[in-house]
1. Here Cα extents along the principal axes in Å was calculated and came to 94, 63, 51; which of the structures 1, 2 was it taken from?
2. When Rg/Rh (Cα atoms, Kirkwood Rh), for residues 263-478 alone is calculated, the result is 1.03; to which of the structures 1, 2 does this value belong?
3. Comparing 1, 2, where is distance in nm of label points 7 Å out along Cα→Cβ at positions 7 and 591 highest?
Structure 1
Amino acid sequence: MSWRLAGLVALADWLGSNVRWFDYAPGNRSLEDYLAEIARPMARQAVAEAGLAAAKPSSIKGFLALTRSSFPATSAQIWAETVELVEGAGLYVLEDAMGSGKTEAALVLAHRLMQSGGGSGVFVALPTMATANALFDRMAELYRRLFCAESTPSLALAHSAAALHPGFRPALDLGSRDDRGYGRDAGDETASAQCTRWIAEDRRRAFFADLGVGTIDQALMAVLAATHAPIRQLGLSRRILIIDEAHAYDSYMQEELATLIEFQAALGGSTVVLSATLPTVIKSKLAAAFSAGRTGTKRANFPIWSSEYPLATTVGDKAHELPIVLRPDLARTIAVTRIDGPEAAVQRVVQHARAGAAVACIRNTVDDAIDTVSVLAEQGIAAQLFHARFALGDRLAIEREVVARFGRDSKAADRRGRVLVATQVVEQSLDLDFDAMVTDLAPIDLMIQRAGRLWRHNNRPRVLDGPVLEVVSPFPHDDPSPNWLSAMFPKAQWVYRDHALLWLSARDLFDRGMLKVPDDLRPMVEGVYGPDADARIPAGLIRQRNDALGKALAAAGHAGQNVLKFHDGYRRGSAHVWRDDLDVPTRLAEPVTTFRLARWDRNALRPWIADPDDRRAWRLSELSVRTTRAAGRAPGSPADAAAAAIEAAWRGRHDLAVVLPLVDPECGISLIDGRNRIVSARYHKEIGLSVAAAPV
């Protein structure tokens, strides 16, 4: 009860202290008159205008009615339409292949849960801002059909840059949920009919939207010692929580995720988990956490045993596992070939592009991706580059271009012979479709995700005979040396540090020589992550494996210390120090430096990305780099005094970002790295930030 009470008091305080609804009143009334004439009427108005009066679910039923899809419902979507709902809080796990419509199935299921009184809205949590942005755009039309026609349901985007998303910015316009339109056309509704300003202006409140879409980080803050954790819990417990790409998290975040599901169950909320490549060990952990929250007991192993795939699992007092059938057009065989080094990989990309194919080349580091684009340009191939080291405004523009050119609705003429060189930003949730793919080696679950971007939509002509996943990798010999991976990937060796995991992945991929969807997905994931995997690791990589395992266990232990304990309750004297949301990390990662790019015209500094709102302009101009690579602006930089003056104002808001003035057309920059050495860097809106290695 203490968690609910803490959330309720915080919510009431937020509303009651807002002078938009509760302006100061003269003290010439009795308390009884003040309550009857002012406070209670305004409280009703505040709850309504803030969007806290939940929109009623629509009475329509089924996948086709909700989505208006031109395709028949898949087996997973039929399961969502018909599965027996758990009484009370339930955990629903859907494991199905990439592109199979899992998200739509989850929304169908969530709609049924709302109709049955099992929740008053939905929050969808995704691994990255890019995936959240993409789903938010997809929901713009569909979400209305989840709710009855006479309501004006709210739609919110929740991540650290939500206010910068062009589709979400109109929702920040002032209005109320009673706004019906600008004229006679009821369909021409105001922005506030989509999302009230009160909900939109603070990502902590997005959990009170009728449909919220955001990063998993925003949900995880509900189980960390952040000052507003209970209000997040309150909002989430009234929503059906959908966790997409549940496999995409490290040991630290897996522990946080399990705790989130435990809290959700304990507070009476249901959770839907989606994944194409969820290892059984993680699935069992999530089920055990849910069961502990539902029953009020300590976590214990929960029996999850089926090896079928695709599979739908329902967990209440017991687990019910139901094999489902893959949509026929998604069943395919992808040939797998090994490419012996990045140089040979570039030649394959060139060959595919000249044959007219739409090509994805996935590199595991930003520096390797930038180098690849440069080499392709020397061979006459103009490739588009997509990675995380762009100013946010440039990155959002590139993301839109990539989806338009390689997405579901892309045209043949726009795709023909086009090449996208990208990092891991494209491997999950973005609906992209390529004719050919050349990719660096990665863990098997991520390789499967990348392969899911091959021949994703079968309604277009292809220039190749069939899909081929071409993997840049050293050969997985029986007795590899400790530098098995680093010899080929000197930069990327630090991205996936468990080289034994990569060896197991390569061994399975190349031994099979193909990836059969869906038959191979479960065996390949379990072959790398299952209990028997360690026995297959060669002697030369055992030390790396043990180091990686030790770090994973330490990370999980660290998370176990940081997450809230439900049975402790919300009280003083707990082991936690409650901190501001901005000071509570959800991910265990290396320190990063936030830079904000600025144009210097010899007189003044202006944000790199123009926007009428100065704060938004600076946010759109920012990017982050590992502090070991770039810790700050080099002394004596151009416009140093002007940059320092801007930073001084930011420091007053506890904002530690660093201004990077760009002077010459080529945008050359001098930085200092984590060891205080001067390094040269360069920024271009089509290349991003490239940082040279420090002199030895």
Structure 2
Amino acid sequence: MIKIPTLSGVDSEKKRREIKAYFQFCYKRYESLFNLVADEKAYFQKADPLRHPIIFYYGHTATFFINKLKLAKIIDTRIDPHLESIFAVGVDEMSWDDLNEKHYNWPTVEETQDYRDKVYALVSDLIDTLPLELPIGWESPWWVIMMGIEHENIHLETSSVLIRQLPFEMIREDTNWIECEAYGDAPKNELLNVSSGRVILGKDRDTVLFGWDNEYGTHQAQMPKFRASKYLVSNGEYLDFIKDDGYHKSEYWCDEGNAWRSFTRAHCPLFWRETEADYGLRTLSREIDLPLNWPVEVNCLEAEAFCRWKSQKEGTNIVLPTEDEYVRLREAVKVPNYLDWMEKGSTNANIALDKFTSSVPVDRFSFGDFFDVVGNVWQWSRTPIYPFEGFKVHPVYDDFTVPTFDGKHNIINGGSWVSCGNLATQSSRYGFRKHFYQHAGFRYIESYYEENIMSNPYTTDSIISQYCHFSWGENRLAVENYPAACAELALTYMKDRPKRKAFDIGCAIGRSTFELAREFDEVIGVDFSTRFIQEAQKIKESGVLRYVMPTEGELEKFHEVKLSSLDLEEEADKVVFWQADACNLKPIFKDFDLIFAGNLIDRLYDPKKFLDSMSARLNEKGLLVLTSPYTWQEESTAKEKWIGGYKRDGENVTTLQGLEEILGDDFTLLDTQDVPFVIQETARKHQYTIAQMSVWEKK
């Protein structure tokens, strides 16, 4: 077993040799997996209808090195642009009923092997010559090399799943891939207590092992006590669910599960084989009688259905663990971390190919009173993968995790017998669609814990994202953030006036609302757009706002804004957001010392009606602050409702004149000034505008 090189040290040349040995070992180990394929035709046959033939995966991991090294500008030229295009992108994130019928002109196995050999030589030479400074950080070219190695470790596992699905006659046994032969009856499972405790997840940039983007940041939770199954669910225990006709009773399945079950006509786990007597099991290279004492391997939909069946039988709440509950169990039984295991040269678990190239009985490796807390098979959780606070994408692989932040990809925990490198570490986090098959099973728990996570944090709608960036981002044109600048100006006009309650009308994503709360006791933000209010509420509740902005063409950049970085954390308790129509505001919106309406009046269907209502909502000597570029358009405001920007009796009527006519009886105009703003559409396309701010004091 070879361990992951640490990112720190004092001897660069020693580290160079360590990384080279790790790269070459992992690269050749991946190739050795394909020695199990006896028939070359198998390379071009789809083992799974939703995924490419395995020839793709054989070339893909090599191509990944070249594509990422080129993107990071570590190399200048490609090896084979044609193959690097064919092998670039997989189809692993499809829905279970989304068949890919695209035809590819795949290269031969010989051509693919020749390409792999060239990549092996290039990366080996690069490791020999590339300058190396320790420690290795995100910005280092060596991080990209480590990324390529760990990417190949991921596909070592996913490719082994596909090989298990190839026709049996196309597979052969191999002495480098030895499977367990311990078969027997399943042990009786039982629920054992897990004590309460605080879990702390996430790591910082100084961590000594390579990690994928979703591992970084912070997350904490206080876990109440719960009960967890002593063993992973075995084939024997799962067989009871099948014998009770569990695959044909819709009440045990969620809507997605029932649709998947109907579409696939599944009636047992994927790797089971029906025999005349009972069931068999397909391993990597053999078909054996079903070992009742091995862990069952199912997708998340099947695991959830079993839990509903078990709940009905037991009369209690049997569920899959959350990620936090799994971590609490792991910490309660004191599972050693990856580096401790590597120092000993062996693990007390069936993981990282340290024992067998198959599952083993569920009662073989214990941690306290529990078995297989790590290793043997992955364990499905009920937690959709989500980003920790402080999450950032790595620019060289910006779509590794973010596409899975959709509430549809559940985390798997603990690793399997073939989980190597990063997959075997305690901080690894991988999320898959619920229909997806890995070497994955599950442990059930009795729990009533409700987790509170944000599973879909990145706003990708182009208009909403543009407003998020306008409200909370910074631009390249050296123009101050507009909502923040307007709020700051409004506060300077308040001077010694009371600052009890402010009203931010047309607040959009809420930046001006928060900025006003720096000095006001309470600020209410309203906007006509429910979607804007949802984003504003998101940052109020979580302290974090994430969105995607286009840079050029299909390219995007991921942004994260934190209240803490803007020193606005305390203001979250002073702001409230509501959806409201500015021209038809409810009577409860009153008694304000300041009303701010930013870039609003030229977008209202009846601006005069809006303005006429302002005096009654303000306290005596209160201020009304308006900003607008006065871009009157009939799409927003019927022309007869415009309050400026037109001719009357042959004379120009400006919007400021219109404002004076409407507000003059109740307000005194204190000042006007220009305030520029920039709306960014892409990295190189910006819209520069100058708004006019007018400040009105209630008489």
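Only the coordinates and a few stated rules stand behind these numbers; no lab work does. On a predicted model such as this, the values are computed, not experimentally measured, just so you know. Cβ atoms are built from the backbone, for glycine too; each structure is taken alone.
1. Working through the options, I get structure 2.
2. Answer by label: 2.
3. Answer by largest value of distance in nm of label points 7 Å out along Cα→Cβ at positions 7 and 591: 2.
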